[in-house]
Structure I
Amino acid sequence: MQTNGNKKIVAAMTDLMFTVKIHEAAKRAGLTVDFVKSDVDVLEKAREQPRLIILDLNCGSVDAVGLILKMKADPELKGIYLIGFLSHVQGELKQAAHVAGCNMVLARSAFSQSIVQILQRHGGVM
């Protein structure tokens with residue numbers, strides 16, 4: 001987990017339901033969120049060293065596994081904590097994300113239930 005003073009996280013997704021949930025949970029944890037929708041934007045925001053990057057592995061506008069590989073290969077970005085979420089039936093994608101270097105991969109339902117705790121932990125609240 002990042003321990004720098006930056007209170008920002010990045011979330012790559014287009015799902016409105018998760019956007020709202022993450023925004024509200026981040027607010028409670030004292031974090032701000034930059035929502036992005038492309039690989040280029042994720043990499044650009046990652047250079048700002050956010051505490052956490054959340055990837056919707058089902059987001060069609062982001063090559064999540066390719067993005068994870070690029071970030072973990074970059075010495076400046078490899079320490080950023082990555083959490084991905086996806087449909088519970090996508091075992092192969094889950095495995096690919098783990099192999100690429102995603103720190104945590106959760107089913108959408110598990111992510112939805114634990115988002116507050118995850119962001120509080122990364123925001124230094126817990």
Structure II
Amino acid sequence: MQEMNDVNAAAEKRAAAMIAGDIDGIAALLDERLIYTHSSGVVDTRESYIAALNRKEYIYHSVETVKTDYSLTDGDLVISNKVMAVSMTVRSSGQTVSRQIRVTEIWTRGNGDRAWRLLVSHSTNIS
């Protein structure tokens with residue numbers, strides 16, 4: 001379905017922005033109501049996640065989607081379940097971590113511009 005292709009394109013754009021450190025590019029793909037649960041258990045809102053990116057709390061080196069399954073719940077919501085390989089440096093610990101994570105995302109289409117934005121992200125470590 002076209003919705004899933006569009007969400008996949010938005011997710012790829014977000015991954016590229018994460019690696020490039022393009023905070024404005026990332027912010028444009030986040031819904032105002034974002035709930036972002038990291039694999040560490042830390043939970044961010046849109047504002048706190050963007051603030052963390054601005055202070056370089058997370059520096060992404062690679063973000064690769066290994067597998068994705070989509071489920072369209074209605075015309076304006078798409079749920080994706082992914083396995084991703086991520087490498088990043090976490091400023092608070094000073095460590096670079098590379099791991100596989102399982103991620104559930106909910107994408108929603110905006111009322112005005114109909115662009116897909118990330119509403120919920122919840123991840124957990126696989127390895």
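Just so it is clear, none of the values below were taken in a lab; they were calculated from the coordinates. Note that the structure is predicted; figures quoted are calculated from it, not measured. Cβ atoms are built from the backbone, for glycine too; each structure is taken alone.
List of remarks:
- Parent structure of the calculated result -14000, given that helix-only ellipticity at 222 nm (-39500 (n - 2.57) for each DSSP H run of 4 or more, over all residues; to 500) is the read-out and I, II the choices: I
- Each of structures I, II was scored by distance in nm of label points 7 Å out along Cα→Cβ at positions 55 and 87; the highest score is held by II.
- Structure (I, II) behind the derived value 25 of relative contact order in percent (Cα under 8 Å, 6 or more apart): II
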